[in-house]
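Input: structures, listed below.
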Structure I
Amino acid sequence: MDATTLQAAPRELYTPHLRLEHPREEHAAVVMESVNASLGELRFIAWGQVPFDPVTAARFCRRNAQRVAAGECLIYFAFDRDSGEFVGNLDLHSFDFDVPRCQIGYVADTRHAGRGLMHEAGAALVQLAFELGVVRVEAFCDARNLRSIRLAERLGMRREGVLRAFERDEQGELSDQVVLARLRDDVDPR
């Protein structure tokens, strides 16, 4: 497993309710709308602290597309298959190809919260990671971000510990990180 494995990953994934696709600059308008509608809930996301304008949104989508093309990570934007609405973005990042392991990240459009769509998308990404050869998928969640921790647990991840005073949050305060992980051999929670 290496960067070429990521470059060969599917450009689109389909689940019962979602279409997941790699970011493109053409997604900028829906990403901007989503970030701006969700700002109040994005306090744990570095890039979610200020409203997006069209230039920022286009740069965000372009940079993410470049990272995927380079085999640095896998990023998918999730869209509701029925309505076509943007519901969030997810990624597999921080790959260690020698183990092999990676981390999963997810940011939901809060207008779609409570529908189980991010769980459905996250489950698809965890499955993809295992299909690509990853043995361990991790989630690092701010200890105060209970929604993120619950989603990781619903994805079958087990709490492995807390990294105390691990990093500074967006307000400059030291914060703890909860480490969760799922191994390829763990029982699928679905």
Structure II
Amino acid sequence: MSAPLPPWYDDLAGSLAEAWALLVRGAADRRHPFHTPQVATIGEDGAPSVRTVVLRAATPAGRTLRFHTDARSRKARELAADPRVALHAYHPGAKIQLRLAGVATLHRDDAVAAAAWAATRPFSRACYRLATPPGTPAEDPHAALAEAGDGPEAGREAFVAVTVTVERMEFLFLAAAGHRRALFEWQGEALAARWLVP
């Protein structure tokens, strides 16, 4: 017997609300599949560059997502050079895939970065205290983990909060009764929503 269809199955607005609800839950719950989406940037060589990040916040009203990175990382350099970004998340239990595209803003010395740093747990801050930038070749993995400083603010200078303003979202729900795929695009505050062939 197949599972009952969700109330948003044939509802564009409901599908969009479900997508944002999953992103909000993903940001809040480290066990949720949307907690670790993949983020793609345009690499320094012009090729795509993808990696997994931790989703720290999702704000439907502002259409923003937030994750953190090291200011010395390739990801930060790529976003500074070209702020276009794509994200992908898949929830195997819900059978929902999201593909998002938008524009990233890097926050280092502003209120967004300060609030994000203040909410970051001590064990997460350790990543930003490393003396050597992420991705640097190392002869010894232990030496690579040498820290540059100690104390509650150590690593703050390397911390970057990245917010992504979502401009496009593709929603795909897999169902035995028939898949549903929708596209949501924003021009400023104006939303265009339509169904796509799955």
Structure III
Amino acid sequence: MDAQRLRECSPEWFETRRVRLEKIQESHASALRESVLRSMADLQFVDWSRGRWDLAQARRFCRSSRQTMEREGRFLTYLVFERQRRVGAPLLSARGEYVGLLDLHEFDWAVAACQLGYVGDSAYRGQGLMREAALALVSQAFAWGLHRIEAWCDARNERSIRFARGVGFQLEGRLREAARDPDGTLCDQVLLARLAGDPLPP
């Protein structure tokens, strides 16, 4: 498993029953910006959400993420959208409203390991759409050849820890003052992980 194989294996988009995941691109900037502004009160642990977050900033973020993904293979970022439906009709393939962002990062190719990042839109909290998307991405990642996926959470971020547990990650420990939060304060990190052979969560 290496960065080249990851680029070759990962599709531009894929779908589950209720969501569509698309590799980040500059045309996503407006939807991402609106979500960040709408969800700002819940993003105190997300460093990249800081700053002005006008449309230019959102475009720079999307463009940089895409370039890093394509040129360096250090990140793999998907944006999650709810699939549209017609009243009384089955779900369609067309993209609907923005739900959140998922990424794989901090790859260790010797182990075939990485970390999972997730930031959901506050308007969709409690609907299970981000969980469905994360389960699908993790499943895809294992199918591509990854062996271990970790989630590193600020120990104060209980919602993030619950989310990781909800997609089958097991608690492995707490690292004291292992990182700095977006304000620069040293903070504890909680480490959770899931292996390719672990059972699927119920």
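Calculated for structures I, II, III, distance in nm of label points 7 Å out along Cα→Cβ at positions 43 and 115 is largest in II.
Taking percent of Cα pairs over 22 Å apart as the measure, the highest value among I, II, III is held by II.
Every number here is computed from the coordinates shown, using simple stated rules; none is lab data. This is a predicted model, so every value here is computed, not measured. Cβ atoms are built from the backbone, for glycine too; each structure is taken alone.
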